[in-house]
Structure P
Amino acid sequence: MATVRPFKAFRPTRDKVHLVASRSYISYSRKGLMSKLDENPFTFLHILNPEYNKRKTTKANSEARFLKVREKFREFITHQIIVQDEKDSFYIYRQIKNGHAYLGIIGCASVEDYHNKVIKKHEATIAKRENMFKNYLKSTQINAEPVCFTYPNNETIDQITQQKIIERPEYDFTTTNKDRHSFWVIDNPKEVQLIAEAFKEVDSIYIADGHHRSASSALMGEELKSKNPNHTGDELYNFFMGVFIPEQELQIFEFNRLITEIGDLTTAQFLKKIQKEFEVIYVDKEMFVPRKVHEIGMYIDNKWYCLIPKEGKIKASDPVENLDVSILTNHLLAPILGITDLRTDNRVYFKGGLAGVEALKHDVDSGKARAAFAHFPVTMDQLKKIADADCIMPPKSTWIEPKLRSGLTVFSTDENDR
């Protein structure tokens, strides 16, 4: 039984939403970030970079810096760039990208659900990052970028959202990358209650994107709970913001692998070693895209091959070992090339599936990479089996869409904002 709560969002005024909402902070290059800050005084990036163009600055990731973020957020409220809703609400968010519509509900997930594993994860997190972001959340008291969750379809929620999106949206704007963003407010108490009750029928919610944000929110909740002798469980620090997207709306793309060398092996020797573990089929095409699970494309020396694991190489009973990214590592990268830790070995790098196999071919043809491997995307069923088994995927296994914007809605954990 999942707990998903409405909240009173801080959000941009209608005339400024297209200027305020920004891509995730980490997606900008240094040059791109400076350009946005120079050109747009309303971008949420100013809140995240509160000392831009200041002579004296605080230390990065320090409490002093985080408090500056808090001050800048309050400054945006004072200037009525961002205002708070008066009623507890759920919010419908739709993003249309490359012809695909993603539709979800923005609300608050429960820290308790994270701890009791109603909320399920599939990625490992790094303790240092967890603690840094926990301190950020504690000092700023804001969630500005929702965790992306997915859940099995629910008829009640589907009916409410489909009825609502017929109405005029509160926001409707297109960004420079041609993605369209639409947004509706659900503040009718009856509809709000129906949605909250419908989520109670959902047994499990899966983190699609935002494992560190989830872990850090849970850490903060536990810390503040331990310091509060009057803890009830209803305090705002017990919740964190998420967008809840039904399984059929979410898209999982592949994360492809490229290697910069094959050691002292010739291409012929490399292929011969691979043939001990895989059926190696030459593909007489300019491009090859795997069509199903357990098909791996390999591009080397201007040729595409389809690699299919030989019988006995697939461990169907193990949801992690059954992944194609695991099969590639365990039966090719590690035994043939000695690449065992994909996070630290500089002989391997990754490209998200949105780049396409054309990007793999380009890197190999240009000499940047020696060979490239194209995967079929991890399926939703595979992701859920791993999360249900409380297992962890290898790094860079999935590229999840949609990517969400910061500052479209902000959840405050300050009790004065309740």
Structure Q
Amino acid sequence: MAEWFSEYVERVVDALGNDMLRSALGKVATRFPRARFQLLKELPYYEYYRKRVREARLWSLEHIDDLIEMARENIERAGAVFHYASTGEEAARYVVDVLSSRGARLVIKGKSMVTEEIFLNRALIEGGLDVIETDFGEFLIQIRGERPSHPVVPAIHLTIDEIAESLSKFLNREVPPDHSSCVKAVREYLREKFFKADAGVTGANAIAADTGTVVIVENEGNARFVSNAPPIHIVVAGIEKVYPTVEDAVVASMLIIPNAVGLKMPSYISLITGPSSTSDIELVSIRGAHGPRELHVVLLDNGRTKMLRDSNFREALMCLKCGTCLNICPVYRELGGQIWGYVYSGGIGAIWTSFIYGLDRAAPLAFTCLQCGRCKSVCPMEIDIPEMILKLRKT
């Protein structure tokens, strides 16, 4: 641990001296919390939905085995393939094996923290596949060889000048340092990739056990391309994403955007139940209409069951990955998620890191927490992160 901690301290010192980083992160600490505060005053139903989702998640954790089995039955009934992966390595291997056996070459991806968790891109590349992230933020950090710094806005640590410079270098042409030009450059590059891809990989904001439905929320529209255009769609999600009903799953997914960035609704909510199909010719059902012919849903454990069985930390599984706790955190404002995190950032990230990657990775993160309690005050699931951090320090 000493070697890792020493390296971590060096990175902290470097971050504190990086004015561009702190300028970029300052926008998180001002814009998102302010927008969220104003929006929640305009949503009279928010508190009802929040409490409902919390109750649904608590119930789901108590009945997770039954829900996973129900999800499996309904996912398969809908014509998709279900796979349960005990470890990240198993999940990544399954995805690579499926794509390799189909002769896939180009894989496009939607934003997914769980695929970051299992280092899927690395596994795909090592398996001889080309991988392209299609979320703007994920695309930017991919071409820079970095990790996400926020679960919702992964490139929030970058300034417009840094982004334009990276795009100019990658595209081998000058991209002006203005927001519209940068978005246009990425959009033009990605457009043909959507239709040339052999497979698409996404995460899931929620999965409904009663119907086998995958719920994906987004603003950019890329996840719809990723899940619709290629002939194969693979979903990778943690077991904590399973909800009893499709209504629970949709309501839970709708809580993410208001809390994360202060918007009332996401631009897109996709509900995917099985691969595409048509019965328009003599009522004979044929899979593979305009969308994918194959849908695979991979449910991942990777330390989650162990967390569930630990009464001190099980409520960390209720995390929506909305990033609201990061937006208000004074440490995150100074360091960002790439420093104060391994894959998952901040105080909640320290808890997740300890169960997925071990205490050595989690220790520096846990001891950076200031115990100010701001994260708990804004968490829509009321997770007591500071108390968990104290318990983690004693582990």
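Miscellaneous remarks
- Computed 8.1 for mean projected area of the Cα convex hull in nm², for residues 9-104 alone - originating structure among P, Q: P
- Structure responsible for -8500, with helix-only ellipticity at 222 nm (-39500 (n - 2.57) for each DSSP H run of 4 or more, over all residues; to 500) calculated and labels P, Q on offer: P
- FRET efficiency 1/(1 + (r/R0)^6) of positions 289 and 337 (r between Cβ atoms, R0 = 25 Å, to 0.05) - highest-scoring structure of P, Q: P
- Identity of the structure behind 0.95 (criterion: FRET efficiency 1/(1 + (r/R0)^6) of positions 233 and 257 (r between Cβ atoms, R0 = 35 Å, to 0.05), calculated), options P, Q: Q
- Per Cα Rg over 2.2 N^0.38 Å, the highest-valued of structures P, Q: P
FYI, it's all coordinate maths here, none of it is from the lab. None of the values given here were measured: they were computed from a predicted structure. Cβ atoms are built from the backbone, for glycine too; each structure is taken alone.
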